[in-house]
1. Computing mean count of other Cβ atoms within 10 Å over residues 36-43 for each of I, II, which one ends up highest?
2. Supply the structure label, taken from I, II, corresponding to mean count of other Cβ atoms within 10 Å over residues 180-187 with the calculated value 16.2.
3. Quick one: helix-only ellipticity at 222 nm (-39500 (n - 2.57) for each DSSP H run of 4 or more, over all residues; to 500) came out at -11000 when computed from one of I, II, so which one is it?
4. Ranked by relative contact order in percent (Cα under 8 Å, 6 or more apart), which of I, II sits at the highest value?
5. Check the numbers for FRET efficiency 1/(1 + (r/R0)^6) of positions 124 and 372 (r between Cβ atoms, R0 = 35 Å, to 0.05) across I, II and tell me which is largest.
6. If distance in nm of label points 7 Å out along Cα→Cβ at positions 28 and 220 computes to 3.9, which of I, II did it come from?
7. As an exercise: log10 I(q)/I(0) by the Debye sum over Cα atoms at q = 0.08, 0.09 Å⁻¹, calculated from one structure in I, II, equals -0.49, -0.62. Which structure is it?
Structure I
Amino acid sequence: MNDWVDAEHHVEKAHEHYDAGRWDDAENELRQALSLNPYQPEWYFNLGLTLEAAGRNAKAAEAFANCFRLHNENSQPDANSALLVGVNLVRAMQPEQALPWFDKAAQVEPMNVVISVHRIEALTDLGRHDEAEEIFYLAQQIEPEHADLYAAMADSLLASNQTERAVWCLREAARLDPELPRVQARLAKAYAASGRMERARQLYLRDLRMDPGDIDTLLDMGELLLDMHRHTEAGEKFRRVLELEADQPDAHFLLGELAEIEGRIPDALVHYDVVLRLDKTYSRVRLRLARVLFARGRDEDLPRIRDLLKQEHRTFRADIDVDSSVHLSSTIIAERCEDLEELGRLMLDAEMETEAVKVYTAMIELQPTSHRAHHGLSVALLQSGNYELGIVAAKKALDSQPRFVPAMHNLALAYLRQQQWIRARYWVRQASRVEPDDPSLRRLRVKLRAHAVLGTVLMVAKKMGAVFAPIRWFLARPSRG
């Protein structure tokens, strides 16, 4: 009886902490309550809500799953807890694992359109856009005028580059529910994706008139203004965000990007350093710092550049270990590869060829047919003196992109350094057919011609030497007295 009372007391204290926004304290109280009585599904549900509020979505999914299990054991299946498991798995970038939970929720409440909304979000993350569209049409038969359903479908259409259809869906969502969160801003993003920048800007302004302090909209509008080359206005939006929230890392990152564009290297360094202090896991900030330090051109920066790149490589490896158990969408894979390519390029600039080989190898694992990944690997191998494997990698790049001149150039250079003149000339000719005016190819042609001329001279000299050898022998005979 005392354990029961103690457990209830912990739950009451957890509610107080939750209302005050003290997530860690609330979690601690709920875990103590569950250690005394682990058979209360409502407490697991509260724990899930607490972890969700703290942004710990994977752990929140575990708590909601325990809630669902206990309800099932009591023959009271709960659609809401199953739905929340799926929602949090999607937020934790595990959309594949989320789909079975949406199925469980739909088995309990087959007419609940909200389940379809979140299922579309998961399928969008997985790049399965045809399936997302199928779910959309099925859900429409249940509730044809559901604003969130149209908004979710718009995200799928945007991800598959169907911008006009996405615009239509978002306009329908805004018509059905004008109060839908950030609906005008989402519509603006769709217009921007379709190239209608000014229309997008007007919609962002309309959204900001309704809520001038919306940080997400301010950031989105600032990025749009960057794309429109209206740098002064973009900077104003980012600085407005910092007035509202001084430690907002996205605003500092974008101000760093703006400073980089305008060539203000010291300002870019300051903003990127602030981002790193605010959030050590912030995506790409170490890459940007390394790039800006290179731009500054000081030899004393090289040790820090190498340290930044090594740290970024460790972060990538950790992400890849997590990704190995998750089916990534094509969009996420493309973003990962773009970052890996920049990391590899900066490592080559910093003379970190061994690490660059590992980076490009990881990129190939994500995109096996990427000619840029194979080309980057070939450059790293050739710079480290491994000509044989570098040649193999360059040829694989050409398998994917037969007219890729940089790979042909590298093959010619590799064979030149190995003194395989015929093969070097072959690849110079192949590349020249594609880019006859390329200056690097012109330099290689000059080297090969110089070698050919030198070879001819040596051959003639050798033949002349053979002709004059008897005369030299006669003239040089020792005198017999």
Structure II
Amino acid sequence: MKVLFAASEAYPLVKTGGLGDVIYSLPHALQRQGADVGLVLPAYRTVLEKLKNTRIVGWLDIPGEGRRFSARIVEGDHDELGIPLLLVDIADLFDRPGNPYQHPDGYDWPDNAERYTVFARAVTQLAMDRLKLGWKPDVVHCHDWQTGLIPAMLHMESNAPKSVFTIHNLAYGGLFPHAEYIKLGLPASWWSSDGIEFFGNMSMLKAGIVFASQVTTVSPTYAREILTPEYGYGYEGVLKSIQYKFRGILNGVDPEVWNPRTDEFIPFHYSVQHGYLRGKRQNKKALLGNMGVRAGEKTLQRPLMGFVGRLVEQKGIDLLLDILPKLIKSSNALFVFLGTGQSWYEARLQTLAKKYPSRVLVHLGYSEPLAHLVEAGADLFLMPSRFEPCGLNQLYSLAYGTLPVVHETGGLADTVVDATPENVKNKTATGYVFPDQTPQSLMGAIDRALADFGHTARWRQLVRTAMRQDFSWDKSAQEYLGLYTGES
């Protein structure tokens, strides 16, 4: 089974969120089960800078908006990636500063429609082996709106590979005006409510949904939620119409990257079988030191709560900021925030950090090493997302014995078992789940967590139960292989 992954990011080359982790981990899990997997990415500046060796394997002539591009197709080596890699190298489109989608000043690149349409055209040519590289995939697995046009383009080819399209976050639809559609020279037959037209715009996400052979999303609960107006962002109708080819498959965790026994980013290793109490305590001290707090014995005995994520409403940061002053007054807890996002949330966090410099510790931006250290050093992980297609940080938290506090939605509901008295008694509880999207509901879950933190034996049991959970990719990879072959 030959599978070509097409994506806009992949750890460790380029990553803005959980998508990058999935594009690293799932291909490795498929490889372990015998699949022959390749990956194609845009040749962003940051990606080319990280590659050890590159070789030009061919050139493709690709149309854009009233112009043509000579796309250099590059094969690259990166020891840590460990997946055969092809890059679509067009300097005018991809050799830029900033992240893949935005200028360093925070606005979307104005030519994103052209950038990812040209990328889709190049991937389609590669999938059809037009360069005669001797490797034609059986399946092209596309991810999120940036690759949504690939299934549509493959649909127009004879003897094309099967296409699978995975929705990682329905909130990002790849929406562009009809004028862009015309300038890009996309087929007139696609422009209809049954095609990729979406309330007067084109939606690259909808293109993937409509034309892919199979459509997945990243958890069973999210697959049900996005069939409703509350979570469907206007796509609920088209998703209901393709339910025969639509399912939710839970994301997993790569134990070679997120594992407290071997994690290269944390100073003290531990496992549920060996030294988890001492290991977490030492990492807690290291984390606080990293954030400028000299932690003595009394400080280490206080609960430490971590947050890693985008500072946007989807992640529930507003709910957390609403209750943070009250939490500071009602408890002795400390808080670590790692992330970047909307300026007013960043400003509110900075104000609280100045007011409570030993209690509210803030790192604006993203740091992979610090993200790992937060998971290893915190006692609780705060994830009050309004919606969460799957979520990965709660899975990392479970592996590191950092009990997650989560909203009952999407993949969070699928993976965290609430610490009710019954679940604690049955030794199935792994965290704290709150039902309503309100500050009061979140506060109630945190209050329960803080109460349990004060009961040493109960807390240790919860930590051990969390660390024993298995959310590796193996089971989900088997589901994808069944999907690729048509056996499930």
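Read-outs: derived from the displayed coordinates by stated rules, not from any lab. No experiment lies behind these values; they were computed from the predicted model shown. Cβ atoms are built from the backbone, for glycine too; each structure is taken alone.
1. Ranking I, II on mean count of other Cβ atoms within 10 Å over residues 36-43, first place is II.
2. II
3. Values: I: -26000; II: -11000.
Value -11000 for helix-only ellipticity at 222 nm (-39500 (n - 2.57) for each DSSP H run of 4 or more, over all residues; to 500) corresponds to II out of I, II.
4. Across I, II, relative contact order in percent (Cα under 8 Å, 6 or more apart) peaks for II.
5. For this comparison of FRET efficiency 1/(1 + (r/R0)^6) of positions 124 and 372 (r between Cβ atoms, R0 = 35 Å, to 0.05), the top structure is I.
6. Values: I: 3.9; II: 2.6.
Comparing all candidates, it corresponds to I.
7. It traces back to II.
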